[in-house]
1. Kindly point out which one of P, Q, R the value 3.2 was derived from, the read-out being distance in nm of label points 7 Å out along Cα→Cβ at positions 29 and 53.
2. Of structures P, Q, R, which gives 40, 28, 21 when Cα extents along the principal axes in Å is computed from the coordinates?
3. Upon calculation of helix-only ellipticity at 222 nm (-39500 (n - 2.57) for each DSSP H run of 4 or more, over all residues; to 500) from the atomic coordinates, which of the structures P, Q, R produces 0?
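We did not get these values from a lab; they are worked out from the coordinates using the rules stated. Computed from a predicted structure; not experimentally measured. Cβ atoms are built from the backbone, for glycine too; each structure is taken alone.
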Structure P
């Protein structure tokens, strides 16, 4: 049996009817806020970041800054881990 092709009007009617029928809806999905934030920098710092981003052939200064910050955080975490390990071994 071949299905008949629905017109836009038919589809609109079906969707409208289902939209008003709560049994046709799934449970709501709660979206978490992304971890995105903004940082205010002086125009002088931004200018320097743009210059350095070009030197490093980055797509843009914001991308370069993100990479620098992430690298610095990894470095700091590694240093802290080494310090903790040193303190444990001294005990």
Structure Q
């Protein structure tokens, strides 16, 4: 039969080796995800810059006409204006 101390030590070494393998695998996945994210970000940035350049060129080719300024709205009478007008009238 195997010595219990040797069996425990062997199990501990096996678990340590297993953790190291899991760690390496996790790190490789993490780095691959980071690389994919950077590639996707670069692609999207290039598409956005191309779209912005196209919009700027279209805006330069077709300038937007300015609208004439709006006329100010007429001032609405206030309650005090109403009372002032009523005080001056003969119907009161």
Structure R
């Protein structure tokens, strides 16, 4: 993972989206990592931005819950096959 916004312990404005970005190898076809928010897999609900380079070198997942963020502390986790989950908390408000 090369970007996570907000950073651990950071604040996310109530109308903003959570973002995580990954480097990808040339020829990649799908992202194996999953994004969990507050224990729920939200990967399929994420928007996906793919770098405009050729071949693509980066993919970004962008997530904002339907109806917006509830105020308080949230936990995000990126789970990739064969790796320990990368977990962090952030505050919305």
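1. P
2. R
3. R
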